[in-house]
Structures are given as structure tokens and as C-alpha cells.
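Each structure below appears as C-alpha cells.
Derivation of every value follows stated rules applied to the coordinates shown; laboratory data play no part. No experiment lies behind these values; they were computed from the predicted model shown. Cβ atoms are built from the backbone, for glycine too; each structure is taken alone.
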Structure I
């Protein structure tokens, strides 16, 4: 489980205030709200990308003060960040090696097949389309065997068919490894029924 306690962050006239929030393990919890509601601010707080004092626990372990690379999270940002000079395969293996995890080749190839980007397996990231890069960024986030998954708009460049494919890959990983997954999405009606939870933000508060 991912637990957030006593989060208060203020910048200008905006304030994000969350006394307590629990994200269950074993599936995807959607984080929704209109633009400016605080979705990205909440995610950036969990990742320690903004300075705020609160508790963030993964399975009871406080990761609040750890640098992002030591939190054990699988992360996707709104802006896709890949190693453009590496192939799609090597992007994923880099993430696995950074966590000293030996990712089975069969698992990786299955993910590429399920995501519809198997043809990109040996292609350099710089030569991939926007939708292909977004799907690769999700697979890379899973490749390091994360203890929790945090993703900010990972489906924004995808059509409904490919969005659902990717959602199910993430959901299956969360279920098989019993980890929590929090995904921010502004369009969620087509995937809401497959999520195990829904968190709504409005003007920095839970609703």
C-alpha cells in the first residue's frame, strides 16, 4: 500500500492539502481532476520534486526523504524522457540493471508484444513515434521491478485501443506483484471500470 499523510504544499495562491490518502496494492488507482486541481503537484511531492514536509510510505516504509532514485518507484512523467541513443530494449534493460534486477527476456518481449511495439524492440528511441515512445516509457518503468508505480498522464499520446492495452499491462504487473499503482489521467471514462480505486482532486483537496 502507498500511504500519504499530512501533506501541505503551497505555492502562490494554490494549496494542496491532504491529511490522509491510501492507495491499495494489487491494481491501478486513477488520480483525476481538472487542470490545476493538483494532480501533478501530488505526484511531484511523492517523487520529492517539490519541497514539502509530509509522510509517504510504501508498505510501511517511509520514503519521503529519499532521493527519487532510491525510492524504488516505477515512474513516468508527462514529458517522456528516454535514452534516445539506446534501443528500446536497452532502455528497459538499463532500468533493470540500475536496480540490480535481472529482467527475463521473455517477459520484456511479451510486454513489447502486448503493447504493440514489438517492431521497435531493436529500434533506437530517437527513431520512434510519440505514441511508441510513450508506451516504451511505461515498459521501462516496470522493468526495474518497482515497489510502487507513479505515472503522470502516461496515455496522453495514445488512442483508446492502445491506452487500454497499456492500462492492462500496468494493472497485471500491479496485481501479480501486489504493488500499488497511482496514475494521473484527465481522460479516464474508458478505463475507470478496470481500476480498483479513484482519487478525485479539486482545487488542491480530495473530493
Structure II
């Protein structure tokens, strides 16, 4: 994409908005509706990414993930991978969240609040739940549940073993939650999203 910023975020070459629009329009014409945008120095200056994101929305893309919104960190590969994961997962996740919200009559006098567990072990409002935050949300919920349950029984030094249908996840607790700031699963690029579980250490019940 024509256009360049230096490492300090200063513009060296202006963004070619016409070329960007033409490329996005062609992609949209092929049926693509999700787009991840990752420029080398967007962590320092997101203006070019933000401009492309706006053009993408104008061209009809329904999921637009600029890397500076997904993970505003310096390294391009990790930031770009996180944007790709989010662009891929968020539309699927949004459909699921909308079905749950509809079944619970959220915003229509039924369920007043709807929250989802994130990979970091915290809850977020359904409207703010993104694909990049959901990769290991299930195992993270297991970690939080383990700590609370064991705490009620008087235990504070724990090793968690969570075997599900497709993977086995482990965690360690010795008075405070351990955190990882890079999430890796076999089916996806590494995403820069905080998590409270060590992912997929072994196969599980339904794995081949």
C-alpha cells in the first residue's frame, strides 16, 4: 500500500487513499467482508491505519480491525497476527453473542446485564467482547473458578488440570494469578492478548 511513516511516526510518503479504496473495493467484490489492517509503525502513529479503516467501512466491510486498536505495541508481526485473529473471530463471536442476547431479551426488559469471560479472566460487557479476547476465555474461567472454589476450602497453592473435549490446559496458583501476554493455540497465529492459562499442553477426550 503506497504510503510510509518512519519509526517515530512521522510521515515520509503520503497514503495513497485512491489505491487503498480500489484494493478494498476489489476485495469486497470477491465477497470478503472482514479486513485486518497492519502497518509497520502504526503503534507510533495510527493515522494511516485509521484512514484505511474508514475507507473499508465506507466500502461495506462489516468487520474492520486496525492493528493499533487490537494491540498497540511496537512489533509488527505480533500486532498484525492479533488483528488477523480478531478480524476472523469477531464476526462469528458477534453472531453468537447476539443470539444469546436475543434469547435473554437483553435491552428489552429481560436480562439487564450480559457479560462474557475473557482470556484474561475478567468479565466484559457483551457489546465490548472481541474475538481477540475470547481465544482462551473458557480455560481462563476455569482458572478463576478453581481459585475461588479452592479458596473457600482453605487452599492457596494450586495446580489446575482442565481436560475438555479438545485440549488439556494447566495452570499454577500460589497466591496471585500468573499472566501471559501472548496467546498461542495450534489453529491460529500468536495473538497479543493477556491470558491466565497455559494453553493446550496435551490432547483430550475427543482429540484424535
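If distance in nm of label points 7 Å out along Cα→Cβ at positions 32 and 168 computes to 2.1, which of I, II did it come from? So the calculation was done on I. Figure out for me which of the structures I, II the number 157 belongs to, where volume of the Cα convex hull per residue in Å³ was derived from the coordinates. The structure behind it is II. Here relative contact order in percent (Cα under 8 Å, 6 or more apart) has been calculated and equals 15, so which of I, II was it run on? Value 15 for relative contact order in percent (Cα under 8 Å, 6 or more apart) corresponds to II out of I, II. When distance in nm of label points 7 Å out along Cα→Cβ at positions 64 and 80 is calculated for each of structures I, II, structure I comes out greatest.
Which structure, out of I, II, was helix-only ellipticity at 222 nm (-39500 (n - 2.57) for each DSSP H run of 4 or more, over all residues; to 500) derived from, given a value of -9500? For helix-only ellipticity at 222 nm (-39500 (n - 2.57) for each DSSP H run of 4 or more, over all residues; to 500), the value -9500 is produced by structure I.
Computing Rg and Dmax of the Cα atoms in Å, for residues 40-95 alone across structures I, II gives 11.3, 33 for structure II.
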